[in-house]
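In what follows, structures are represented as structure tokens.
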Structure I
Amino acid sequence: MRTLLHFFFYLLYHPFAFAYDLVAATVSLGRWKDWVLSVQPFIEGMRVLEIGHGPGHLQRALLKQGLFTVGIDESAPMGRLAKHNLTRSFVRKKPADSNIYSQNDAYTKIRLTRSLAQYLPFPTGSFDTLVATFPADYIFDPTTIEEACRVLTPAGRFVILPGASILGRGLMDRVMALLFRITGETPPNLSQVLRERSAKAFARFNFHVQIHELEIKSSLVFILVATKSAE
């Protein structure tokens, strides 16, 4: 099952990246974007790095807030999709002349690059917050956490949304919740799993970890906030 899932996600994130939003919306019963954007209240500071930017929905929201935001992703097709989505969001035709386009300031500030979380191409202390939504297992790789520690400012935050549970009692809600459990994407004890998995991994690099649970549209979203030591 895990092998099949890894292969499925590889296809979805690479050759079939164009279908990512449709698949994500389907399996979440329309909640996916709300889940992704739920990390915003936990982001602090003006300089933000998103690890695994995907189709670019969080990048769009952060740009609209006027933040200095950078997105990295390993997938070249996903990078092209995110750039297309962001460009379409911030560049519009002027109604008076269909041949003339207008762009707002956010368009000129789109910053996307292809990179791995384990090897971040940024100077030490570059960002106030790092954020990752629904990342793969690489996010708990000691090399990833070490790199996060390096590029964060003192007292900076690493915000991770590893999963969500569907709580609704409708037929499709129950079917999709069961599917999430069967595939292991959202185990019933996810909060405990996160605490156990993150304790040693982050403590090694002097992070203090908190687990938050948010109720969003008959679902429960889990958000891990790892705060770097101020020293």
Structure II
Amino acid sequence: MRPDIKRLPVFGLGCVAGAAALARLHDYLLAWPGHTAALVSVEVCSLCWPRTEITTGDLVVSGLFGDGSAAVVARGGQAAREPDQSSRPGGTTGATGGPRIIATHGEVCPDSNDALGWRLGSEGFRIVLTTDLSDVIERELAAVVTSFLARQGLTVDDIGIWMGHPGGPKVIDAVQHSLKLPDSAVAVSRRSLAEVGNLSSASVLHVMEMTQAQGPHPAGSYGMMIGLGPGVSVELILLQW
């Protein structure tokens, strides 16, 4: 790569980092619309294996998480090759004509810091994962999503493409129940989880890749990426094809 590339390491956001980093990439390209930016996610979850006092939660996590990486290249509005994209300043589009990012939003659910996270100790990382996670998501997600969409003049019914973090079967269920989505809306997330497991921050990018492969999507259709991670934190990205 060029020696003058601007690097921005992102660490500690866990599973939500893929969506959060894409949102920060969008922020950068809003400031520098003539630039091209790349998001690279690398996860080696298998390194987080406890050697002592192994709990049921540790076994669940080890069976659920996988190792993987993903990357996204995006261009600012002025750099986009497509004439219709370059004529709309402020947008961020995939470098190969993918969806355009319209808006982003991040939020931390109240009183949820004990549901999911990491504990650092002499043996390294150890995940904190409780059964409260799915309850928090099912209880809080709908309000976060609907208020974000309302600020864009949209509702849940306007979103035709959903790219939710495949955190686990219960997490996907919680997203579906909270937003009252049909099975088809979470089918790609379930398939990603079945094929490669939870890749932490790379998962939503894998879901995005699989969604793109199902195209072409109708011009003007809206999509929503939902990242979920420690906090419990929610990161939303509104896209349009």
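Here, each number is a calculation from the coordinates, and none is a lab measurement. Quantities reported herein were computed from a predicted structural model and do not represent experimental measurements. Cβ atoms are built from the backbone, for glycine too; each structure is taken alone.
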### Query
For which of I, II does distance in nm of label points 7 Å out along Cα→Cβ at positions 40 and 56, calculated from the coordinates, equal 1.8?
I
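State the single structure among I, II that was used to calculate distance in nm of label points 7 Å out along Cα→Cβ at positions 128 and 200, giving 3.5. Intermediate values should be presented prior to the final figure.
Details: I: 3.5; II: 1.7.
The structure behind it is I.
Compute FRET efficiency 1/(1 + (r/R0)^6) of positions 120 and 208 (r between Cβ atoms, R0 = 25 Å, to 0.05) for each of I, II and report the one that scores greatest. It would help to have the intermediate numbers written out before the result.
Numbers: I: 0.75; II: 0.25.
Greatest value across I, II: structure I.
Can you tell which of I, II yields -0.88, -1.00 when log10 I(q)/I(0) by the Debye sum over Cα atoms at q = 0.14, 0.17 Å⁻¹, for residues 48-159 alone is derived from it?
II
When mean count of other Cβ atoms within 10 Å over residues 152-159 is calculated for each of the structures I, II, which structure yields the highest value? Intermediate results must be reported in sequence, preceding the final value.
Details: I: 20.4; II: 12.9.
Once mean count of other Cβ atoms within 10 Å over residues 152-159 is tallied for I, II, the winner is I.
Tell me which of I, II gives 18 when you compute relative contact order in percent (Cα under 8 Å, 6 or more apart). Don't skip to the answer; put the middle values down first.
Working: I: 18; II: 28.
For relative contact order in percent (Cα under 8 Å, 6 or more apart), the value 18 is produced by structure I.
For which of the structures I, II does the calculation of distance in nm of label points 7 Å out along Cα→Cβ at positions 64 and 216 return 3.9? Don't skip to the answer; put the middle values down first.
Details: I: 1.4; II: 3.9.
Value 3.9 for distance in nm of label points 7 Å out along Cα→Cβ at positions 64 and 216 corresponds to II out of I, II.
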